[in-house]
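Below you'll find a set of structures to go through.
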Structure 1
Amino acid sequence: MAQSQQNLPRQKRIQRIQLEPYDDVVSVRDRLQFVNAGRVLLVFPTNGKILRRKLDLVLIQREAARRDLRLALVTTDPEIASHAKELNVSAFFTIEQARTQRWKRPRNKVFVDREDRPRPEHDPYELMQVASRLKPPPSQSKQAVRRVLRGVIFGMAILMLLAGIYAVLPSASITITPASDQLNQTIPLMADPSINQAIPESKRVPAETRQFLQDATVTIETTGRRTAESELAEGKVVFTNETGLATFIPTGTVVQTIDAPPIQFETLEDVALPATQGATIEVSIRALENSNGLRGNVDIGEIARVTGPLEGTISVTNPNPTFGAGVREAAFVTQQDQDRLVTLARQQILQNARDTLRLAADADKYLVISDITIVEERQLIYSAAVNEPVDSVSLTMQAQVSTIVVDMDQARLVAFANLGSFVTQGRELDERSLNFRIGEIQPPSADGTVAFKMRVEGSTHVAIDANEVKDRVAGKSENEAREILDRQYLLDPDQPIEISTWPGFLNRLPILPVRISVNIQGG
């Protein structure tokens, strides 16, 4: 297509310009200067709303006419197509239509060039020069008056400029400290779980009943005592080979007395009997658990039987008595121990609940104003039952606890709202100095409300209007300003008045109050 258009004359060639959503009249007119063909086709974007005014098309058409270009549009916007029709500019729906259909010829005159305008018979500048030459020159007296007037006007302008500089440029800063008094008041408040918002008029603060699960584990030594046989008897036995064969005697071989019931022992080491009939070997033994206590202390020769697969192949006897078993005092769990555990666990539950509330994420915002109580004991797990022989016993308890908390922000708000009655006329509260503390807390009443007191400490100072200070000292010298402030306001005698001016050589405050800044300490 491009090769075929190169063979066409300029007026028949078509150059397409794809418009973007950000294009405007200026950018389109600039792009027309790079068109080499005689016809230019502006393709509007489908998703952009540009060049929708009729004036936009008029300006583009003028630029195209100035460059001897025939203009056509490709657009689906009916408003642009309507403007094009009014200007006799071809508007097509597709590029293919623009290539195959006939283009409208634009109007001959879209605008009139400056070169086409009729020139006046005489140039205005030339006429002005001629008129000035025809005027008679002013007299010397008039010239002198004019010079005086110009001098006066210039002098007044300089004075006005200096006055403006004097009024606008200077600045000043004043720092004063009003006299203050200490404030120490106690405000009674009421925490009420039935309200959601603070009521300053009735000094009521919303309260919240909090319930949560808390657990604790406590351990004590058991107090029950009773005697019990202790330890396992120990000793030595001698095995004799009865067969003449080598015999291995493993650890744990059981030997016993011939009594009924027998007292049993076990060997504590591996040994081997030589392969000689009548050969002997000595082995250490210890009583079994079923033969504990004093029963395990047997006399010489009472151990006479070997049990198990070795019975009949070897014989056994104890050349010495066994020893070591005795009587001891054993501890066990009593009912009093379990009752004591319950009491201690309840105390620990309450302490753990206090710690939980103290370490909670909102601990700084909420205050516990009632005792923590155990609502329900959910679970009690003892480590040992009553009469069980142990030296210590533990109890793990899980319980539902309840308490009343109050929002400290709401309490401070109500207390602050009621401080106004304690501030005398002409004074203001120094809010930055206020310190709120919880005082006496009463037990909860039957309706769930809790009365408590809020202690407020701080200071009040004399109320001073900064704008009034500016008006009174504007234009005054520093000494005059200090005298006015000392005379008309009650200030802290220990804090001197600080005044700084710029420029410093003026030693005077600006005449415009807006150029004065007043810093009231504690205000």
Structure 2
Amino acid sequence: PASPDVLERGGNAADAAVAIAAALAVTEPCSTGLGGDAFCLFYDGNTGAIRGINGSGRSPKALTLDLLEGRGHTAESPPSVFDAINITVPGATACWCDTVQLFGSQKLSLQEILSGAVKLAEEGFPVAEITAHNWAHWAAALKGDGKELGGDLLIDGHAPKCGQVFKNTGMAHTMKELGEHGKPAFYQGKVAQAIVDVINQHGGVMSLEDLSSHDSEVVTPISTEYKGVRLWELPPNSQGLVALLLLNILENFPQLTAGGHNSSDYIHVFVEAVRLAQTDALRYLGDPAHGTIPLESLLDKSYSTQQSQRISMNRTMEHVQPGLMTGSDTVYCCVIDSQGNACSFINSTYMGFGTGLVPKGCGFSLQNRGANFSLCRDHFNCVAGGKRPYHTIIPALLTDSSIKLQQKPQLLAAFGVIGAFMQPQGHIQVLLNMMEFGMNPQQALDAPRVFVQYDHKTDQWLVNLEEGIDQEVAVELRRRGHKVNWPVTGHERSQFGRGQIIT
């Protein structure tokens, strides 16, 4: 109900996207919330301008590689992903406020936009089936030594079951304060103090100044052209670059779709292209404020042509070195309003409840995005104070490929797919499903997907094939040297990411 209500009251796509993000923070705390990060892409229906907000938080200024090494951590032996040392400043709250301020209709206050979420938190809501499964899956992060406050997100110490009503008075109070007082209600005062207290009680190093100095960054999106359309993504530290690199490589295979949807040739080339794109991203992707990223060179079409020549149709590439690979839970929404504005918005706490640490009385858990830093001293994404890590969450927009300077690009779609390193892979599969295989948006989202991931334990790339892809394809991919996991069924299919699209 959050979005239609906001639109009916005169709000626009940006207002509605924030209302949805807030409602999902209440109903899916095992995927998203005030303790996480957010990114936004906005298309102005009047001017055709496309702008973005990077709502990711930075590491505490006191966090250094020396500090981690002093605690016995190395690249081979990093902190637990649930360690408080991995908590970066939660950027989602500022991103909500800035999205409304910069792109909103100015007809509704933040308080009015958040009112639906506040009501859900106060009155309770029946927990949905998939949410109940994810809640139970990640609930262990809320328990354990010193995590008594994790009980705020449980019922009698347990994850709520499907259909059980869950209330969150702590979050209702936090959102009310946010609606009344804006960003200072979160980044200063009681909430900020509660965040710092719980982090430092568990060995983290965040300060009140880390929180009060936080701000979102308004960014210029990056894009690439493919057969008459232009795909827009957010620049680093977001991994939107991966989707663009992937599309550029695939453009060099004109016969890519000749064998049909999810044929062995199509999946083979897709997998190899993912390996190349992901490896580049993991080498060069991090906080641009802490170094130079060769974006222009990476996105040059001649570079993708050169990369594509490394792919053989008969055999997998021997050595493509990846970096970090981890899991995620995220929520995504997109809204297009009657004025033609579009907002593509994504929000995540990472790995379910993140660290599972809950600030007292606040009703949300704190993210663990710092787990994405490298502990290799010379790496672009090496841990440092006041730095944003490699970030997995990405919203997308699709326009026509307008080349005349005076002509505004026409919006074709707002879309996204959740699931950490699956996200850029999902963007391109959904896009190609529509462009190359003639699917409508619903079919494009429903079609079985492929997820390519790196397994550190076996030092191998895994090709996960969703139920619905032919067994013969799995057999042929194995013959070409791929390590294939087929068929992926049931709740395990969540790795392929849920998606949304409006065209």
Structure 3
Amino acid sequence: MKLLTWARKNIYLRGERFTLANHPYLRDIYTQQHNHEVYRKAAQVGITTYHIIKALWLADKNSIKVIYYFPTDSDVSDFSQDRLQTIIDESPYLKSKSKKVDKVHLKKIGDSTIYLRGLLGRAKTRSVDADYVILDELDVAPADKIEYAKDRILHSRLGLISELSTPSIPGTGIDRSFSASDSRFYIIRCDNCGWSDPLEEAFPDCVLVTNECAQLCCPRCKSPLNLSSGEWLPTRSSKTAGWHISHLITGIKTLDEIYDLFKKSRTDTEKMRFYNSILGLPYSGELRPLSQENIESCISGEEMWEGGEGLYMGVDVGEVLHIAVGTRENGIVKVVRLIEALDWETLNETIDAFGIVNCVIDALPYKYFAKRFAQAFPGRVKLAYFREGAFERGYEGKTGESVEVVKIDRTESLDELVWMIKEKKIVLPARCREVELAIKHLLNLVKEKVVSTRGDERLVYRRGVENHFAMAFNYLITAIKTSPISSRARKTAIIKRKFIR
């Protein structure tokens, strides 16, 4: 039985039998199945419900394993009880097929298992193989865990993947995945002049506002457009099916409501919320402080160095180590080497090759290894922690095992990095793979508004995005600022010691 037929027969939503009568834009999605699907979507457009139903359908007709991933375990708990279990309980058929396991993170349908997992925590990401992987809220998920999650289907006969999320920053997360897909848009052709571009890209010119109401119109000739005459059309060739879904095509919100929200969106935070949640488009505006031009103006024609003496180093720690080596000359930070490394021994080699006099390394998430590295090079390596409003130096650990630490304000230090790039007080090496990656990471420095428990608002740099070389630059600048060694003393010999893992 095909998915749509099965859903109409077995699914109830809020007590009503499942139907797409009021959601014609979903018909092709329910009737066209692909091995790899991507959904760049506005908020609350029925795509999470679609994936619940699809997972239950596959579990009913096969003996398979499905893993539904969310960013965190708290997301899983809410979803399991409020969404998934409710749909099972409302369906007499599924309720008869469901086996009692009394677990938030696991549901049994016949011989199939549906696992619910938070991506935070590598053990959970890697612990189960799967036939179908669903990655929900991709843009707020930890980026370094996503590929591990996708690997769960490597040995599956079905090998299905779905990625879905409201977008955030251009070129990252779901927007990047959508750009690599066949990028389908719901296209309404103008009968008068033949215009046939995506509505979202023409907004607000595709809205005609009169005294009576707002209505969709051709942005070219202003003729009315009929939403029911639209069709899904790909814009490029790809094996991955990508769907862009905005509230302009859902009918869930009226066009008057959408246009009113648009007019009320004045600040960058409000505009980001509108473009992300209503139009399903990525947006950064002034919340992205650096432009491509800002960064490219700092690129020199000098090739990266192979070695040196008396230099500084900043290290961002993750699954991959991102290393920035540089020096300061006449108030200018000159970056001479960028390195990506998979093993910690590379840090030994870099300290030796460049005669590093001061290094600042991210203390987390691998504190044990970062601390061992600092202990191997006393006086030359400091662990970095972020603390709001702080710029403090000190020590941690027992006598004989203590290491130097530096505590910095994440937002203020990144603001300083942005200022230095805009003022050309940082010089980057000639263009190469590492520099191109650094440009990408710097462009991912985007701010968002957060509200404290006291109600105070402040703009901070978004976490969980690929900004690793940007953070390495941040630590490099901190290493220069906290170095106890004068420029004259940097020429002296340095005792070289090895960090043993």
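Each reported figure results from applying straightforward, stated rules to the coordinates on display, with no laboratory input. Every value quoted in this text rests on a predicted model; they were computed, and no experiment measured them. Cβ atoms are built from the backbone, for glycine too; each structure is taken alone.
Comparing structures 1, 2, 3 by mean projected area of the Cα convex hull in nm², which one has the largest value?
That would be structure 1.
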Item to check | Origin of the derived value 14.0 (mean count of other Cβ atoms within 10 Å over residues 270-277; candidates 1, 2, 3) | outcome: 1
Next on the checklist: Comparing 1, 2, 3, where is FRET efficiency 1/(1 + (r/R0)^6) of positions 30 and 94 (r between Cβ atoms, R0 = 25 Å, to 0.05) highest?
Outcome noted: 3
Checklist entry - For relative contact order in percent (Cα under 8 Å, 6 or more apart), which of 1, 2, 3 scores largest? => result 2
